[in-house]
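Colleague: Structures given as structure tokens follow.
All of the numbers you see were taken from the coordinates with simple rules; none came from a lab. Quantities reported herein were computed from a predicted structural model and do not represent experimental measurements. Cβ atoms are built from the backbone, for glycine too; each structure is taken alone.
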Structure P
Amino acid sequence: MEFVYWRMIIESPGALARLMKESFEKLGPYIEKHTQRVCPVCQKVCCANKHGTPEREDFLFYRALGVEPEPARGAPDEICSLLGGTGCELPRWQRPFRCTWYFCGPLLDSMRRGNGREYRRLVAELALLVELRGRLISIGPLQE
């Protein structure tokens, strides 16, 4: 009986969203260490407005945390309006999911050349984040 109660708490949208936020915060420093090396010398900026626009599933996460998203503005193929001089102006957890999940070739190469243990932790944390997101999507209604 206790297990069912605890599972209900853990599987609530708010609890899953908080765990996702923690996961985003764990990923941030590692990803940013590599984006600081790779992105400033990039010849083709991949951060575009079309990627800075939250998807339907992102809104479920934002609602569960009680926050309003800040979508990118402008033409879809223009450089993302949220991209500042040192990277995205939003904390990683407030960005659309695809902004954390996407790694271009040069960024992946930088990560793979780095510390192997840190890279494996990144992969494990991303897997956890995907699992938590899947759970949140499966139990929460998506509203447009």
Structure Q
Amino acid sequence: MRMPDRTPLNQDGFALVTSLLIVLVLSVIALAAVMLSSTEKRSTFAEGVHMTAVFSADAGSEAAIHFLRMSDTPPKIIDAADNVVHAVANEALDDLQEFDCEAQYVRRRPKPGWGTQFVDYDFRVESSGRAAADGRSDVDLVASRLFREGY
């Protein structure tokens, strides 16, 4: 018995379809790489703005601490409503950075082991730093300063 002749399938154009699919896959990979790099660039810029704002706020807190450290006597309260002893508003660091800072009197207490003449003053320091258009960061801390009273 003889088998019937089978004609081979027509495979004309197979290479064209395969190359088009490969080009499509490579285009999708290239598009994904471009989108990933642009997203990475935006997030890197945002992180830089954030860190600049943190440094600005830290500079404000350091300015308030410096004021407290350099005071020979307990600072006078300049705003009785909030017990503010020191305030700086919109202090520019450069073209894109600035800070606000404020030191508030919290309490005074005797320093244990130092006698009645030495008193610890506690201050709350609040600082806000800004950078670029929308970078903002805040630093809050408590600072203590030992003063000698009544001499």
Structure R
Amino acid sequence: MTWDFNQFFRKFIKASLSICLGILLIFHPFGQGLLAAKPSMSGDFVQDTVSVAQALKATIALPDDDERISNSKDEALGLITAYISRYRNRPQVNGSSSFTTMQTALNSMAGHYKTFSNRPLPEKLKERLNKELTRAEKVVVKEM
């Protein structure tokens, strides 16, 4: 008799925990932080390209010993991800020379920040990024 009671009690506890976990998963707002985030891209390719290029050039221009460099790197990676996600799959944009130039610069910058997160950008890379970002800004205004 006690064995039957223990068996019933175990099944009851397992079922209760399963139901509670299911209710928690259904009603817990896991995506609440994602919904609160504002979109960083406007949808206007020219405006987004110019604003992202200017923001990234400002990040590149920061001195290596600046205390804001860590936050700037994180913001730059967020901008890069948002820009590439927004425009990579748009055929009217992704074939343009401004997009390919911008994508080259963004991939270089993101690759360095993700691979060498604790190292500053080398001077040669800074020069190349500034050159490519400036070129992308100029070309996008002429193209569109």
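Colleague: To which of P, Q, R does the computed value 38 (relative contact order in percent (Cα under 8 Å, 6 or more apart)) belong?
Modeller: Details: P: 38; Q: 22; R: 29.
Label of the originating structure: P.
Colleague: Name the one structure among P, Q, R that mean projected area of the Cα convex hull in nm², for residues 41-88 alone of 4.0 was derived from. Please report the intermediate quantities before stating the final value.
Modeller: On the way: P: 4.0; Q: 4.3; R: 3.1.
The read-out comes from structure P.
Colleague: Distance in nm of label points 7 Å out along Cα→Cβ at positions 17 and 81 was computed and gave 7.9; which structure, P, Q, R, did it come from? Intermediate results must be reported in sequence, preceding the final value.
Modeller: Numbers: P: 2.3; Q: 7.9; R: 3.4.
The read-out comes from structure Q.
Colleague: Assuming 127, 39, 24 is Cα extents along the principal axes in Å as calculated from a single structure, say which of P, Q, R it is. Spell out each step's value before the answer.
Modeller: Values: P: 56, 39, 18; Q: 127, 39, 24; R: 84, 39, 22.
It traces back to Q.
Colleague: helix-only ellipticity at 222 nm (-39500 (n - 2.57) for each DSSP H run of 4 or more, over all residues; to 500) was computed and gave -25500; which structure, P, Q, R, did it come from? Numbers along the way, then the final one.
Modeller: Numbers: P: -18500; Q: -14000; R: -25500.
It traces back to R.
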